[in-house]
1. Tell me which of I, II, III gives 12 when you compute relative contact order in percent (Cα under 8 Å, 6 or more apart).
2. I, II, III: which one has Cα extents along the principal axes in Å, as calculated, at 116, 48, 40?
3. Name the one structure among I, II, III that mean count of other Cβ atoms within 10 Å over residues 40-47 of 19.0 was derived from.
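Every number in this text was worked out from the coordinates using simple rules, so none of it is lab data. From a predicted model like this one, the values you see are computed outputs, not experimental measurements. Cβ atoms are built from the backbone, for glycine too; each structure is taken alone.
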Structure I
Amino acid sequence: MFCMFYDEVKVSLSAGNGGDGCFSFRRAKYEPKGGPDGGNGGRGGCLFLTGDTNQADLTDYYFKPIWKAKNGETGRGSDQHGAKGKHLYLKVPVGTVVIDRETEEVVAEVLEHGDEVLLLEGGDGGKGNSEFKSSTNRAPREFTYGKPGQKGEFLFVIKTIADIGLVGFPNAGKSTLLNTLTNAHPKIGAYPFTTLFPTVGILEYPDLYERVTIADIPGLIEGASENKGLGHRFLKHIERCKVIVFMLDLQGTDNRDPLGDYRTLMNELKLYKPRLIKKPMLVIGNKLDEPDAQKNFEKLKSKLTVPLLSISCLSEDGLDALKLKLLEMMQEIRSDEAKSND
């Protein structure tokens, strides 16, 4: 099954409006001059965001971009106040950033599972006429309407889409690798830009009770940093991964040079944002089963200083070593993160 990954969506959000106050006087058989008894309106519901690790992406908000909390009820006679509007809680993936589309400012971040962020406040309820009763105003005819709740147009962006980001030129084998290692089944084909959206899969380590998320980042081309092809859209996804894994075609299909591809990819990352090349990195040489692969792999080993592994998605050679290496890198990162949070 092909799974589209939505990591950026536009939404229209509103808190609930406050209920109107009530204008009413008591009318009872034995109280011909009953006083004011209009109740207050209820406060509108607020809109909260909650972090949830079970939310993989923003698909829910892509297909339903408009959300509104409940309005407060209007006040009633007999001094009955309207009920408060029910709060609305929107579950979002951990790492979601909220940007106000009008000001382009970041207004909220949801960084941990269970985090609860108040984004929009509900409107105050209006006052019924009984609130205006006094010794000099025994039959007040004043009441107030409820206040509107806050609302706005926002952009939800997932800051971190996966632990591992697979980077490479089109047809380097990223989708095939993701299909082999995880539960994701991305579209595969021998033409540029097979993948137009990131596909995220989960690599499970059942015996160790561990898991690593891997994103197949859409294929880059030379000039991506200048927004050629789908450049900035692709590079933005790479920025949100914790580890960058370069995938190279060891066979050099279509007269490509694996070493040249690596240097081009590194240069595009550096031109886009220099800090990207400071992320933990791993280089994978794919298609080890091809005739020229071993020779090109030895050339890479002599030139590169970053960790390097060779695999074949077709024969599955080297995949066990790759799984262990990915887990080792993520465990080290998680350990550092835990220390920094202490």
Structure II
Amino acid sequence: MFKILDRYIIGKFLGTYVFAIILILAITVMFDINEKLDAFLKAPLKATVFDYFLNFLPYFANQFSPLFTFIAVIFFTSKLADNSEIIAMLSTGMSFRRLLRPYLVGATVIAAATYVLSAYIIPPANVKRIDYTNTYVKNRRVDYGTNIQMQVGPGQIAYMSRYDNTTRTGFKFSLESFKDKKLVSRLTAQTIKWDTLYNWTVRDYMIRDFKGNRELIRRGNRLDTVIAIEPRDFLISRNDHETLTSPQLRRYIERQHARGVANIESFEIENERRYAMTAAAFILTVIGMALSSRKVKGGMGVNIGIGLVLSFSYIMFMSVTSSFAVSGLTSPMVAMWIPNLIYAIIAVVLYRRASR
């Protein structure tokens, strides 16, 4: 059961966290408007408000949730220590470990909210936000591909010399089927057009079936067929990984690995980052509480300064280690969890020092 003191600390924690988010988001909006003013002036006001800002603010807040968590803990705990409230709590016989409990409850609430937002809510919202930026700010959408080759199923290799996503059309298409490492069928077509899901239409096609020493040839002008690929499997834009929910992301990674696609590091990093950011709420909460639970010369400003340095260094460190996964030095899992491991060690050391 939560006691009055627990509810007091949890309320202070979450209240300061929300206040920090609102304050920083207000500053962010001002800078963002100044940076993208030309785009906002030419875009419809309704699209700017509902398609961009309504989806940008939760995205930005969730991206920097560890920073907000750390600042919140540092700020309100330093204030408690400065008012001698921490000393009063410990003088009643409360252990430092017991004092940490409401902090961990608050961190659990933030971690759960962070994961639900990043895994299920924000990705669909990102679709509208990214579409808005591609339309009015800067188009980063990949609409063309050349020399596309991938495995679409067991023993099936597809190839297109060029694909245009604006017309949903591929050119000089071939689909080869193998059995026991022997070519058994080959479909070639001048053009292939994507409809929906895995439905494709090939035109000016020829199908060659190889049966022993015999070869059967079929020709035609149009054929509707099902091929287990779609444009997003080979046209990968910069922010595509941000538009998939966690179940969709895991299925996409598994499917691309099965097809032999190699350039999906951003999707694997995003998948691991969502879990790592959730765990960071607990690690940074312990660090913040251990740092700011004692009075120091210089007051609250010293603790806030140390907290900002540590929190920004954490975010920067995570960005650096993600580049290790992109370059192939480490796996995405290792790259995303290295900062958490190092900062977890820092948290244990600071906690033991503070609890003496």
Structure III
Amino acid sequence: MKNSEETPLTPQNHSILIVDDNHANLGILFDFLSKIGFNILVAEDGESAIEQVEYAPPDIIILDVMMPGIDGFETSSRLKNNKETRDIPIIFMTALADTADKVKGFKAGAVDYITKPIQYEEVLARVTAHLTVRILQKKLEEQNLQLQQEVVERKRAETELQKANEKLLNLANMDGLTQIANRRRFDTYLDEVWRQKIRQQTSLALILIDIDFFKNYNDTYGHQAGDDCLKQIAQAIHNRTKRAGDLVARYGGEEFVVVLPDTDMEEATQVAESIRLTIEELKIPHNKSSVSEYVTLSLGVSSTVPDRESLHEDIISIVDQALYEAKDQGRNRFIMKIFESSANK
């Protein structure tokens, strides 16, 4: 027998069930395999063998073919049809030498045959070989299971990492007070869309928005009320621009900006007026406003088809000028200004 350095098999750690109605055979095999160190279980017929296997599954079964009641073929078939016992190796023990009987045994689930009269060294060799295979199979199954668990854990970790990164990205791009995009996100997004529209040669509109007399509002109602006002207005503007590519951002202080891809001047002015009316309809009291008893907005609007001769900073400058004019002309209104590219100036 191979030593422990050559094989993973340690007899003391394994049990063998011997099923045989011949007491003499049972006794001899029991004594021989017990001396080797195996834990030996016995059964004298198929029914009791099945009950014993279900109660205390052995590592391998040596099963006599010819027995009273159900024979070895039927016993093996029943064990193989039970998901709890089907992986236990079964070695048939028989005096039958006919090939058809052996084929029948393999179909019933046997992994090997021992022919009577028994040669004990052959029994030991076959038992050791199949136990070793079973040990290695279990080890492989455990490793595969561990690998699957590691893959699941890795995927879970990757998902959590992705969520965490997305959360960090959202935090980095979101204004903490109003929960809309911040100036950083606006700058990045406008640059991206500007380049895209140069390639596509389609329009891009920008609206710059300022809350009228907001300093007076803060001085009158307090900064907490001012923050609440900013939140209300930010969400109201956001709700008026629902297309997937539109972006509403806090530009700074009481100023907001709206990016409208694929929007010409006429459409942009419609959006601007809709935003102005929406805020007016909120009826947020503002006793220190010179234009209304409620909070109002001034807006600058422009639209263009970007070209390679112009920069996105140019349209920001245009809407800033338009916003200044809206304030200068009495506030609570929008002013549109035509964008002239560098190529047309």
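1. Answer for the origin of the read-out: III.
2. Derived from III, not from the others.
3. III
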